[in-house]
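Visitor: Following are the structures in question.
Each reported figure results from applying straightforward, stated rules to the coordinates on display, with no laboratory input. Just so it is clear, the structure is predicted and the values come from calculations on it, not from any experiment. Cβ atoms are built from the backbone, for glycine too; each structure is taken alone.
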Structure P
Amino acid sequence: MTRPTHPLLSRGLPTLLALLLAALAGLLFTLTQGSTDIPLARIWQLLWHDDGSVEHLIIHQLRLSRGLSAFAVGGLLALAGALMQVLLRNPLGDPYVLGVSGGAASAVLAAMLLGLPVFWHPPLAFGGALFSMLLVFSLARRGNWTGNRLLLTGVVVAAGWSALISFVLSLSPPVRLPGMLFWLMGDLSDAPPPGPGLLLLLLGLLIGLGLARDLNLGSQGELRARSLGVDTRRLQWLVYGLASLLTAVAVSLAGAVGFIGLVAPHLVRLLAGSDHRIVLPGAVLLGGTLLTAADTLARSMIAPQQLPVGVLTALLGVPVFLFLLNRPARVR
C-alpha cells in the first residue's frame, strides 16, 4: 500500500524550487537588459572577473546592484504582506492598502522637506509605519472587530496619509519637488547598496519561519490559537513590529511601491497552500522576482528615460485586488 505524500513535499518544496529558478531567471533578465548590449557569455565572464572595462562597471555597479536592491525591496514587501494577512485573516492585507507604506512615506517626505540627512530616513520610516499600523488596528478593534472593518479602517487611514503627503509636497521647494514625486511613485535609480536590505530580508524571513507554527494556528482564529497554546498577544506585537520594520526599510530604499505585498503571498497560497513554512519563503522569492522584473521593464521600456516602478506594480496589483475583493476573504 502506498503511503500518502505529505503536502509539504508534494506541493511546497516543488513550488519553492520553481520560484527559486524564477528568481535566478529574473536576475539574469535584469543583467541582460539595458541601453548597452552585452552578450550573455560576456556577462557570465564579467560576474567573476574584473577586467577593468566599462562593461564590468555597468554589470556590477548598475544592473546587478539595482537588481539585488529590487529583489530585496520586493521580498521585504511580500514578507510584510504575508504577515499582515495573518493578522487580518484576509488576503487583502498589504502594507500599501492598509496605509502602513503611507505612514512610512509621510515620515520620509517630511524628513526630506526638513533637509534631514539620509541616515534618519529608515528610523523615521519605521516610526511612521509602526504608528500607522497601531492606529489602524486600535481603531478597528473598537466595537465589533471584523476583518472587513479592519480593511476599511486601513483604507481610510491610507487616504489620510495621502492627504498629508499632498500637503507636504505643496510646501516643498520647486527644486526638490520632481525628485520627491518620482521617489514617491517608486524609484530604485538612487537605491543604496543592496547588502543591508538583503540582510534584513534574511533576518526577517528567519524570524518569520520561527513563528510559522503560531502563524498557522493564528490564521485559524484567535480563540482556536489560544486554546492550542499560542500567546496571541505576543504574536500580534511581534508581527506588528516585524511587518512595520520590513515596510519601513522597503519604503526607505524605493519609495511607496504598491501591491507587491498583496499579490505575492496570495499567489503562493494558490500554488502551495497556506502552510507558512512555504508561504513566507515563497512570498519572498516571488515578491523579489516580480519587483526585479518590473524595475527592469521600468528602466528599459523607454530607455534612456525611466518610469517609476510603482506605476507598473500598480498596473499589476489593481486587477488582482479587485479579483480578491470578490473572493472569500478568510486566509486559511
Structure Q
Amino acid sequence: MTDTVARTADLGGVPLTALFLGGTGTISTACTRAAVEAGFEVVHLNRSQTDKRPVPEGVTSLTGDVRDRASLEAALGDRTFDVVVDFIAFTPEHVQADIDVFSGRARQYVFISSASAYQTPPSRLPVTESTPLRNPFWEYSRQKAACEDLLVAAYRRDGFPVTIVRPSHTYDETSIPLLGGWTTIDRMRRGLEVVVHGDGSSLWTLTHVDDFARAFTGLLGRTDVLGEAFHITSDEAPAWDAVYRALARAAGVGDPRLVHVPSDAIAALDPAWGASLLGDKTHSMVFDNSKVKAAVPGWRARIPFEHGARQIVAWYDADEGRRLVDGETDRKFDLLVDAYRPRPL
C-alpha cells in the first residue's frame, strides 16, 4: 500500500477496533486483510469458525449468531467498538436488530449496501451517489434500499452513526463474472458457443476486491463520513463482449464463439438468472467515483479486468476440483444457443 489509505488506524496511540459481522466472504475477506494492514484491531463474528477462507493472523474470532439476539450479545459481552461493519445484513429486520444492539456500542456503523439499488435502468450516466434508489426488477436491491432508508432515518432522528457503502460487481480470483460460471469457461475451451445476454455492447463495471478494500478501509473510524453514502468501484467499464473475451484469452481461447440472447429470453428459461440480469446486468452501469476519491485522497482503482481475468483462470486451473461443470446449466445454454444462433442469410 503506497497511497494515503495505508495509514495506521489509531486514536492517541491505541489501535482502533473494528468488528466485522461476517468477514470471510468475497468482499469482507479482502477488507479484513486491508484493515489489519492499516493497523486496525479486527474482530470477526460468525456462526462457526470453519469458513472456507482463512482469517489473517491477528484477527480475533467470536462465535455467535447475528440473527439471534441472545447469541449475539453473549458473544459480544461488554465489548464496544470504534467501527462495526455488517457485511451480511440484507433486510430492514436485520438492520433494525443492528441498530438495537449497536446503539452506544459503536462510534461508526458501516452498512454494506449495493449499487444495484440505484435507479434501474439509470436515467443518466455516470451514476453518482445522488442517483435515486429504485430497482423495480430485483427484490434483493429493493431490500437493500429499504435498509438504507431505515438507517438514514435513524441517523436523522437519533444520530445513529451510520456510513453506507455501495459495492457494485466486486470480484476476487474465485468469482467468475459470467452467466454460468466455470461452465461457461469450460464451453469456451471445448469450442462450444457461449451465451452473452443482450447484444454484448452494454458497459459493465467490474471492481477487484483489493481495489475496493483499500478505499473501504480509508473510510473506517472517521466521524466526518457519518450520515454519508459512498459507492466504491473501478473506473473501467468494458462491454460484456470484452469481458467474455478477456476471460477467453486468460483461458487460452483465441476467439470465443459468442451467441447473443435477449435478457428476457434468458429470464423466461431461468428466473434466477433473469432476476440478476434484468435487475442489474442488462443495463450499462458506469460510476463517478469522485466522492470516495475526495474522501480517501490518493485512492484509485488500479487493477484492470484483464489482469483479474488471468487471476481467476489461474485459480481454477490450480485445482481440478474447482473446475465444476454443471450439466443443467450446459443444457440450458444449448437450448438458448439453438434458438438464437445466427442463421445464414
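Visitor: Work out distance in nm of label points 7 Å out along Cα→Cβ at positions 137 and 177 for each of structures P, Q, then name the structure with the largest result. Can you show the working numbers first?
Guide: Numbers: P: 3.9; Q: 1.6.
The maximum falls on structure P.
Visitor: Starting from the value -11000: which structure in P, Q was helix-only ellipticity at 222 nm (-39500 (n - 2.57) for each DSSP H run of 4 or more, over all residues; to 500) calculated from?
Guide: Values: P: -23000; Q: -11000.
So the calculation was done on Q.
Visitor: Then there is this: Tell me which structure, out of P, Q, gives 16.0 once mean count of other Cβ atoms within 10 Å over residues 97-104 is calculated. Each step should come with its number before you reach the end.
Guide: Details: P: 29.9; Q: 16.0.
Traced to structure Q.
Visitor: Turning to a different aspect of this structure: Consider the structures P, Q: one of them gives 19 for relative contact order in percent (Cα under 8 Å, 6 or more apart) as calculated from the coordinates. Say which. All intermediate terms of the calculation are to be shown ahead of the outcome.
Guide: Values: P: 33; Q: 19.
Source structure for this number: Q.
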